[in-house]
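The following blocks contain the structures, represented as structure tokens.
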Structure 1
Amino acid sequence: MRVVIANFSPPQPGGPDAHSYWARFEPPQPPEPRVSLFDLPHDWGFHIYSIGAYLMDRGVADRVEFWDYTPERGASYLPSGILRMHFLNEADIQAYLTVTGVPDLFINYGRHGRGMLRWLDGKCFRVYVPASRAGLPDQRNRDAECYLVDDEAFLDNRSLLYIPVVNLERIRPSEAPKVRDFIYLAANYRGKRHDLLIDQVRGSALTGHLHPVDGSQLNLRRAQITTSDWDERDVAELLQTSRIAVYPGDNTSNPAAMWECVAAGLPIVINREILGGKHLVVPGVTGELANPRTFRKTMEHVLCHRDEYRPRAHFEEHWGMFTIIERYLAFFVRMGWPFPLPAGAAWYPEESKD
């Protein structure tokens, strides 16, 4: 079985040599041995790669690719054995597929890639994982056989709530001393609302850390906040040395970083105006939704009652790494994925059908 997972950047201008380029293309040699899903280190793409890596771990998929648009074509293997393919645009991929054939399963994440979903109509089984900010109501039930959605408002008989898969072995609680009140994991760009958080805690006694950001790009005056950029600090260590996590973003949809915070045992305060991902918050258990105007007040409440929350226990009970992946696979089969898994197989538990 061949599986393709895509999370496209904006397309690039294309050259006229696509067919000749891919006709001559020779993929690199795969890693030996490949690293299993369970042993993969924490990184940005874990939740996106996880289904493909898991299918290889179980011997169901013998070829998994990850597609993106970049200024130059290329290919390289990840330690998991997933082949990263860099294309220019849709026409480039179509030329590639005339040489290699189409995949059996295509999973597309994010706002881009609808053109490829449509082009693959009738050619393979398609799953779409759109972000709410991409305008889901305008595209639902047209471009794929089924959907993983990040807001309960979009649930119907062809969709399932999307839970980012978290590596619970790498992201876990620790008895390490807590050196700050809060941690915020998000790059600094529009919609992540670092400004809201900083303005709320400015002049207070609350201490925090922002990662990955360039602190020189923020006004941190009178705010007891430190920063680190990409690869400057270990994410797991930052989580384990913080008391709570926060997510003040509004124009953002179900970031995996929020789920990592809860998996690490941190109660989280999330902006109630976030577009997708509110299903992470179980009040009094995993964290709280907060009014952006009184965000600090909610942070202080959660800090005061921190020991009364049980985020990690709830995560393990409801959102375990293999539980979530198996739930997705069972859902794909129900939606018509033509590779039904054998009844009673250890990795296809009956409860996944619920």
Structure 2
Amino acid sequence: MVMVQPVKKNELAITAILAAVLILLLVLKVDRITMDNPQFLLGDNLNYYGMAADEPGPHPAPFCYRILVPSLVKVLPFSLETGFFLQTLFFIWGSAIILFLVLRELGENRFFALSGMVLYLGLNWAAKFTIWDFWLTDAALFFFGISAFYATVRNNLAALVIVVTLGVMAKEAMLFALPLYYGYHARKFLDWRLAGKTFLAGLIPLGLVLTLRALIPYSNHYDLPVLFRELGIPRVTTDLVGNIWGGTTGTWGVMVLLLAILGIRREPRLRRAALFFLPFVYLQPMFAKNLDRLLVFGFVIVIPLAVAGLRWFAAKYQLAAWMTIGYVALPFLFLLWKTGYMSASREQQLIGLAVWSIVVFVARWKKSGPVPDTS
């Protein structure tokens, strides 16, 4: 991997503009759950709306503990609907920019760092779904999650503690950033000194999570062991392999999954970080109805792995920039092609991948140089 180069202001400006354009394209494509949409009355969004509107009485758990986004919306000088929508756009946009900075910090050049950002925005459950149901706290979780990894890569423990502490007020899955920190910096599988350091760093955000649960009343019967019996055990006993395979391919899509597999073989530090992070991400459906929507938080490590795989693939087969861009753009183009918030099927993605690969490997014998190093 190339040496880390400082990110220039014009480079950051290009990144921000590109991210904004891609997000705008998704906004124009998605029919959002506005208050006049019949689906507004059917989902989790009602809980967050009720919190922001200061509706009397306790709210259901675990939503009532996720106070950050509703509190932020209340202080914005807009209607609640506009406030929720704008904060979601900001967090998606911010996540894309921070991801670019993470990839640059990992040593990727500008071309591949931008490619990783496009791959992220091409994840159906990361951007398109959160725009569709903009009332949720998922976009905030993604922003704080990738910010935590940025602090991890820079080995800034104080910043990590601050980010995780803020993030758990958006969603408690932010605690998974702590094993991610451990996995990225551990010199061996069991690094007791680092484990103790990570544990101490986690006391503040963990204490906040426990405090919120002790102080905030809830209106429903919320019990993790009960949820595991009702949701987790059936998923484990009926079709565990199918759930893992379906959730994995449904979350990442064919392109990102294949590239991430290539990256795992070539980036031992990211592989070790994934080993300590992704199992926690994949445990979430044992306690919640959702699957893909929960697993996509793993993009924090999956996209850097996919970029590493893309870099290796482009170098091995001497792909020109336009060839590489085609592979990167495929998932995003599929999002624009499909209506609603759903992505293309695995079969459609495989057909698109095969067609583009034919174009690429026919053209590579012509005058097309390798991907330029634009770092």
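The value 134 for volume of the Cα convex hull per residue in Å³, for residues 8-127 alone was derived from one model only; which of 1, 2 is it?
2
One of 1, 2 was used to compute FRET efficiency 1/(1 + (r/R0)^6) of positions 48 and 72 (r between Cβ atoms, R0 = 25 Å, to 0.05), and the result was 0.70. Which label is that?
That value comes from structure 1.
If Cα extents along the principal axes in Å comes out at 69, 53, 49 when worked out from the coordinates, which of 1, 2 was used?
Structure 2 accounts for this read-out.
Using relative contact order in percent (Cα under 8 Å, 6 or more apart) as the calculated read-out, with 21 as its value, let me know the right label among 1, 2.
It traces back to 2.
Consider the structures 1, 2: one of them gives 18.9 for mean count of other Cβ atoms within 10 Å over residues 80-87 as calculated from the coordinates. Say which.
Derived from 2, not from the others.
Assign the value -21500, calculated as helix-only ellipticity at 222 nm (-39500 (n - 2.57) for each DSSP H run of 4 or more, over all residues; to 500), to the correct structure from 1, 2.
2
Every read-out reported here was derived from the displayed coordinates using simple, explicitly stated rules and does not represent laboratory data. Computed from a prediction, not measured in an experiment: that's the story for all the values here. Cβ atoms are built from the backbone, for glycine too; each structure is taken alone.
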